[in-house]
Every structure is written in structure tokens, then in C-alpha cells.
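Every number in this text was worked out from the coordinates using simple rules, so none of it is lab data. Keep in mind that this is a model prediction, so the values were computed, not measured. Cβ atoms are built from the backbone, for glycine too; each structure is taken alone.
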Structure I
Amino acid sequence: MTIQVRTDAEPIEIEADAFLPTELGNFRVRVTTDAEGNEHSLLYTGDISSAESPLVRIHSECLTGDAFGSMKCDCGPQLKEAMKKIQEAGCGAVVYLRQEGRGIGLHSKIQAYALQDIGYDTLDANLALGLPADARDYKIAAHMLKEAGVKKVRLMTNNPLKIQGLRDNGIEVDRRVEHITGVSIENINYLSTKGKRMGHILDI
């Protein structure tokens, strides 16, 4: 994405790609807008276009976990741990997708939370609302990686659907890197459901 800025001389084009210092280290952040107008981010460090197989995390937006520190899920700790590991590796990226609540949106996600409060698990809550268990699409993630010159990755994930989603869209997954963190008494049932009923690879 570029914008044009007028100066007294010639107009200059500015890429939506800028330096972003964080508490976990220095990154750059790049924004890509999809066909529906959703803005997704690539948070990266190092020369990911030249790296043979950079460390990558595909992370779906989770307002409650990422911003509010919710312990109902492991999303916030997963995001921070991914950023930390990428800094330690010296090269890698987080693809941050605007796919709240496994793609059902924030409003529906909180409705599902209300059902979980009365005993539904994370899968049955979605189904009771007439929603899919997981509505995410990884085509935009693959596009963003290709846009950044990345063709092969080491993927931090416990979810086989992310691996398949990248492979189906032209990104080679060289290796899966286990990404378990943020396990607590508040989310153990949520994680167990993902492992037993949704196919996630979780040795907890």
C-alpha cells in the first residue's frame, strides 16, 4: 500500500511499511488491505526476503487476549512469545490477520463466550449460534508473505489448518515449530477442546 504526499517539489510515494520499536524488540510493520477492505499487518525483523526459511507466526486478531489480557484463551501469550522468538532468531515475521474469533467477528465471539459461561465448550458455542467452528482463510497470509519475498517458512503453530492453508496458497512450510504457552486453569478446557475436537497438536 502506498500514499502520495505533495511537497513544494515533486510528490513522493510512502509505503505503508515503517519502523516499530516494541517492548520485545525492534520490528518493522507493513500493512496490506484485502478485497473486503480489512487491514492486515506483517510485523517483521531482519531480511526475511533473503532468509532461506524465516520463523513465522500466523496470528489471528484477538482483542480480548492481545489487548485486554484475557485468560480465557492463550492468544496474548502466543503473540508475545512469537515476537520474542523472532527477535531471538534475528529474522522472522508475525502475520497478524483481522480474523477475530476464528473468523466469526468480535460480536459473535462474545456471544459464544456467553454460552461458554453456562457450560458450552468453544466448539459447541459457535455451532449453537449457527456459526462455523473455524471460518478463517489463509490466502491473504500467503499473499502477504509472497509480497515480502518469503517463499518458505518455519511455522510456529499448533494448528494443522494453518500449515495446510499456507501450502494450498503457494508457501512451503519447511517445519512446524511447536507453540504452546499461556496455559492456565482458566483456559485449560478451551485448549483441551481444541486438541481433542479441533485437531490442534497440543501436548498439555
Structure II
Amino acid sequence: MLVLASASPRRGMLLAQNGLSYVRVEADVNEDIPEGTDPQEAVKLLALRKAQAGLTNWLSTGGSPQDVVLGADTIVVLDGQILGKPESDEDALQMLRALSGRTHEVYTGVALLNGEGKHESEAICTKVTFRSLTTEEILDYIQTGEPQDKAGSYGIQGHGGKFVAHYEGSFSNVIGLPMEYIMERLSVWGIEA
């Protein structure tokens, strides 16, 4: 059985769209990372923390140690700096201005583990290039409310997709799960769609 250690509706949607059945568990973790941590290592660490918290919760409710727990975390990186979720509309404005006309990386850390000690983690990268944005476009977008709960202040699958000139890599990775990678790894763990 696949156990998703994430409250993200987008991650659940991606799994379902790819024919995967899953159950969801709580995975509240401290998302602080040491200053200067490499973004790839940071996102893998956060994904692993979430998977471990999910496994603990799953086992405490009678889940099987053989079940596979999936933890994930997505970050946006511009010039080596991690752009998290905006704390305010002003914060979203600053992030989107910084991304305008530039290329950034989106990393999703993926951790798979079970209660029998098996585990793996990886960070998958997609490069995303924004076209140049006007302040009016950014402000109109912020008014949609879409940026509020998204790393880098945008959702590629929503209204934010109109800002993207092109991308290299996995589209679903930018939404929150690199499904090509996930499907391949889950088959190794014995989970098929």
C-alpha cells in the first residue's frame, strides 16, 4: 500500500491522475534547515523528515511496516537562494519580480521508506524560464490568491502557467511530484498503478 505523507491536494491529484491508490497521513515537521545547506540536500532532508513523520503516524494507527510511505517537498531556487512560500502579498510581489524574465530551478525532494528499514531519497530538478512580467500582471495574479501557498509564489498548473516561457524537465515536478521518477521507483518497491 502507498501512504502519502503530505497534506498537499496537488500531490494527491498527481498520484490519482496516474492511477495510484493511496492513503494520506499527517506529516507535520519542522521545516527549518541549517543556513548554507545546498538546496538539493535541503529538499531531500525535508522530504525525508516528512516521510519519517508519516511512517510514525501510520504505524501508530496500525499500518503495516511493509507499506511504502512517500514524503515530498518542493522548493524554488533563484541564484542559489531558496524561495519559499510567500509570507504576504508584498513578499509574493518581490518573488515574482525577481523571477520575471529569468530562469530558475524547481527541486522536489522525494523520500520513500517503510517500517522495515528500507529507504531512499532523491532531488529532481526542472528548469523554468519566465517571460518578462509587468507589475500589473503580477498584481492581478496575486489577487487570484494562487501564490499564497506555493513555493516561489506561483503555480505552473494554474494561472501562473501563463508566466512560463519554457521549461526543461518534468512538468509534474513543478506541481509537486516528479511523476516519471515516482512511477519508476514505486514499481521497484512493488507498487503499480
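Starting from the value 25.1: which structure in I, II was mean count of other Cβ atoms within 10 Å over residues 106-113 calculated from?
Considering all the candidates, the number was obtained from II.
With P(r) over Cα pairs in 10 Å bins from 0, in percent, for residues 18-137 alone coming out at 13, 39, 30, 15, 3, 0, pick the structure among I, II it was computed from.
I
For which of I, II does Rg and Dmax of the Cα atoms in Å, for residues 58-97 alone, calculated from the coordinates, equal 10.4, 31?
Computing Rg and Dmax of the Cα atoms in Å, for residues 58-97 alone on every structure in I, II gives 10.4, 31 only for I.
Which structure, out of I, II, was Kirkwood radius over Cα pairs in Å derived from, given a value of 17.0?
II
To test your reading of the models, identify which of I, II gives -0.49, -0.81, -1.18 for log10 I(q)/I(0) by the Debye sum over Cα atoms at q = 0.14, 0.20, 0.26 Å⁻¹, for residues 114-177 alone when calculated.
Among I, II, the structure yielding -0.49, -0.81, -1.18 for log10 I(q)/I(0) by the Debye sum over Cα atoms at q = 0.14, 0.20, 0.26 Å⁻¹, for residues 114-177 alone is II.
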